[in-house]
Structure 1
Amino acid sequence: MCMGIPLRLTEVAADGESALGESRDGRHVERLDLRLVGPQPLGGWVLAFLGAARSVLTAAEAAQVADALEAVAAVQRGEGIDHLFADLIDREPELPDHLKDASA
């Protein structure tokens, strides 16, 4: 399965075209090409796929993606996942603004 991984930039090259990224648990470290997203600050988060940063993430977005990836692994192990989707549990789903008018 091919999925992007959120990585925090721990080392950025002087030219801003590459960086070293690390997952939040430190188990995944990868050299990244930053040319698709442009120069990024040390400590910033990106979504990495096949050795390249594909998009810039906020820390909150990176945590949500990491939780979703952990949920996939937990399901494969036969474990529960509700704790990984705390922002979705016990609330009614909401339509995005662009669909609210269409449902009336």
Structure 2
Amino acid sequence: MDDIRVNELKERMAKGESLHIVDVREDWEHEEANIEGSTLIPLGDLPTRLSELDNLKGEEVIVHCKSGGRSGRAKQYMTGQGFSKVRNLLGGMDEFSQS
């Protein structure tokens, strides 16, 4: 599935869409700034905590990190585990915070 840009995510949030957003940064990064309603599962914990997201296997899931690298790896891993609609937030929190 195609990745998502910050402007599209913000437009959908403004419309009040119900979104499944997973933050794969570390706890301290999430505490500094986060996307309201996101679920924090650090990338290193993803293999052991992926079952927490099993109910979303057929749903769109947006993953993000600081700039897009870790979330790109999360997308690849999740897709390999049967998640069919994973989208990486391009630019991550860096871009989200600036726009």
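What follows is calculated from the coordinates using simple rules that are stated; it is not laboratory data. These numbers were taken from a predicted model, which means no experiment stands behind them. Cβ atoms are built from the backbone, for glycine too; each structure is taken alone.
Using helix-only ellipticity at 222 nm (-39500 (n - 2.57) for each DSSP H run of 4 or more, over all residues; to 500) as the calculated read-out, with -6500 as its value, let me know the right label among 1, 2.
The structure behind it is 1.
Suppose Cα extents along the principal axes in Å works out to 32, 28, 20; of 1, 2, which structure was it derived from?
Attributed to the structure labelled 2.
Out of 1, 2, which structure matches 20 when relative contact order in percent (Cα under 8 Å, 6 or more apart) is calculated?
This value belongs to structure 1.
Quick one: distance in nm of label points 7 Å out along Cα→Cβ at positions 47 and 71 came out at 1.5 when computed from one of 1, 2, so which one is it?
1
On FRET efficiency 1/(1 + (r/R0)^6) of positions 15 and 79 (r between Cβ atoms, R0 = 25 Å, to 0.05), which of the structures labelled 1, 2 is highest?
The maximum falls on structure 2.
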